[in-house]
Each structure stands twice: as C-alpha cells, then as structure tokens.
Structure I
Amino acid sequence: MKNTADDFSSVNRLDAKKIDSLLRSGRPDTCREEFEKMLDDIHFDDLSSLVLRLYVCTDIYIMARNFANELGISDGRFTSLLGDADGIEQHLATVEDTKKFLIIMIEQCISWRIERAKTNKCCVVNNAKKYIESNYMRDDISLESIAHEVGLSPTYFSALFKRETGKCLSTYLNLVRIEKSKQLLCCTSKMIYEIAFEVGFQDYRYFGQIFKKYTGQTPRQFQRVANVRT
C-alpha cells in the first residue's frame, strides 16, 4: 500500500521542463492529452491528499502565471479568469476537479500564446531570424528548437515563416550559413572543411553541394575568384 512518503516522492517527479515546453509549443488539439500523460506519470489520480494536490497545483499555477506574464498578460487579466494563488484550494475538492482546473489553465495559456503570435507575426519571424543569426553554427538547430524559442508549435511556425518570408526554414538557414561561409572564404585562410564545421555543416562534402546549389560555384572556385589563397 502506498503511503504519504510514496505520494510525495511521486509528486516530486513532476517534470517542470515538460510543462514549460507544453506551454510554449503545445498544440490546442493535443495539449489536454499531453498534459494528462504528465499527470499520469506522477500517479496524480492516486493523490487523495488535498495537501499534495495543492502542492502540484501551486507549482503549475506559478509556471502558468509567469508564462502568461511573458506573453504580456497582466496579473489582473490572469486572475480574473483563473483566480489568484490564495483561491486555488477551492478548485481541489476532488482529483477530477483538480485536473479540470489545471487543464483549463494550460489551455488558456496556450490560447493566449497563439493569440499573441497571430497579432505579432512579424515580431515572431524577426525573433526567429535573430535566433538563427546567433545560433546558425549549432548542429542541433532545427525547426523544433526555433519554434520552441518563439513559442509556437513546429507545424504552425513552419507555415508562418514560409508565408512571411517566402522561404521555407531550411532554405533560409542554409542561406544564412552560406553567407557566413562566403565571408570566411574571402577573409580567412581556414581550410574549407574548417569553415563548413564553423557555419554548422558536419559534413563538408554536403556543405560543398549546398554551397554550389546557392552560388553556382564550389567553395574552392569561390575562393579563387575572390583571390583568397587557400
């Protein structure tokens, strides 16, 4: 039989990073299912203790409120819809009541995030471009990581980026990398494979293919035309 210590240990396994990721990039049509899976992971349905349910809810409430503040949602607007921290306990009469309250809060935050994104499309795309400019050299930069950075689902962000820029994200990222590599080819004596790695390509042969695709020249041909000694 589980005891209070077991319940507390289970509650402590709540993954704050997963909650944050859900708020920042979760989809309205799947967020409920994803969130309920997180609660299942900590055996939330078995929490008969009001104190432990309050412990979980308070943590998630604080994360949601902080995230809403990031979006520009005032504390007044947040509490008018979801109540203040002192009133959380009134939503915890049963496990089902608690889950219902938490899901409403998560869905509301995601709705606010999408609302902000739709009214600030240019800002979102510009933020993505700035992120790419600062992180193009990382081999782990991806649609998912950039979408997470700007707080949108990968599918929605991909469509938004292409609509606003006329280029798919992978093309835009490659163009940034090629422009950076052209600067290095012109202004340094680094080897081509070194430059490929420096701008984010882990395979310098693939770098050569992409470079020629966008410039019509191989990296070495480009160097020669620019009179840079290799």
Structure II
Amino acid sequence: MDIRGDTLLQLFIGILTIAVLGAVFLVVPPAEGLGDYVRLAFFHIPVAWVSVLAFLMSAWWAAAYLRKGSQRVDALSAGSAKIGLIFVLLATVSGAIFSKMTWGAYWNWDPRQTTIFVLLLIYGAYLTLRSAIPGAERRARVTAVYALFSFLTVPFLVFIIPRLYFSLHPSPVINGSGSIDMDPVMLAVLLAALLDATLIYFWLLFRGVRRQLPPAKRQEESA
C-alpha cells in the first residue's frame, strides 16, 4: 500500500472509530440484566475477535513460510502473533473490569478466564522462543512450526472448553442453537466495531512489517 492509500485507510479507520464510539455511548440501549455495563462488550468482543483472527493469520503465514521461505511472510506471521497477544491482553483486562462490575471480583478463574490465561501463556512462550533463537532462518523455521501447533489449541480454548462448564460469563452473541440473540441496534453497532477492530489489526500489521523490512527487501518481497 502506498502513502496515499495508507493515509486514506487511517482516515477511514478514524471516522469509523469515532462513529462506533458515538453509537456505543449515545445509541446503544442498556441491556436487560447488565444495564449500561453492556457498553464494555463493544470493546471486549472486538478485541477478543481480533486476537483469534491474528493467531489464525499467524498460523496461515507460518505455513506459507515453511513452503516459500519468504522473509516478509515470516515477519507477517511474527507480527500477527505479537498483535494477537496484545489484543488478548486487552480482552483479559476488559473482561476483568467487566467481572469486577458484575461479579464483584476482577478474577475468579471462571472457565473463560482460565482458558484465556492459558492462551496468554502459549503465545507469550512463542515470543520468548522467537527472541531466544539465534539465526534468522532457524528462528523463522522453528517459530513457524510452533505457531502452527499453537493455533490448534485456539478453537478449544476459545470456543469449546468454556462451553463445557458452567460459567458466569454472559451468553455469547451466537447462542447454543446457532441463532443470533441480540437487539438489532446492538448487533449493527457490534458489527461496525468488529469491522473497525479488524481494520486496525491489518493496518498495524502491514505498517509494522513495512517498517521492519529494509527498503530493498520490501521491493523484492512485493515483486
């Protein structure tokens, strides 16, 4: 993406972010049983979604690196894992705040809190491993394999295991019957927030990779 395209994307993200924030605080109605606390969900759900997306893309680019050996693809995989870890931390903090407001404690080892803690350990270990291995090629190859195996745990930790046990966590947007149980206004704002968070993720990722690679390598990899 050239400078003009990057500037236009930043402008669009800025406008969308302001619109989402305005809708969350001025349009979204209080939820039954949660009241105004529901507004925090419009931050918590998008950052949790982006963390899963980031880990998926990290594994995708890890597989691509094992096939192609591209430095840019390795940078994308590593950058995506790093952003995913940051967004998991944001999801953990926002979830803890919600827990304090609704249950009276920041942390109570609820199934979802427990599995997200395990996810933090897995991808924290990924970044530790990446910083500990000398040699760019060997580091890229080893961490690519780790990223692939790490993502195998994500569906279980995020979607499956928390549903097997009783949880104080509110019901997900898509309930057990597979239908969406949400006020139409809330759903529209949530979809806009998800789009906004997704665009922020891709903007951060590609901007970071452009800065990381030397100019000659950027041209070579994009050719």
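Here, each number is a calculation from the coordinates, and none is a lab measurement. Since the model is a prediction, treat every value here as computed from it, not as a measurement. Cβ atoms are built from the backbone, for glycine too; each structure is taken alone.
Observations on the structure shown:
- Once mean count of other Cβ atoms within 10 Å over residues 79-86 is evaluated on every structure in I, II, the highest one turns out to be II.
- Read-out helix-only ellipticity at 222 nm (-39500 (n - 2.57) for each DSSP H run of 4 or more, over all residues; to 500), computed value -22500, structure in I, II: I
- With relative contact order in percent (Cα under 8 Å, 6 or more apart) derived as 30, matching label from I, II: II
- Origin of the value 16.9, where mean count of other Cβ atoms within 10 Å over residues 23-30 was derived from one of I, II: I
- For 2.2 (distance in nm of label points 7 Å out along Cα→Cβ at positions 31 and 143, calculated) the corresponding structure among I, II: I
- Origin of the derived value 1.49 (Cα Rg over 2.2 N^0.38 Å, for residues 119-206 alone; candidates I, II): II
- Look at Cα Rg over 2.2 N^0.38 Å for each of I, II: the largest one is in I.
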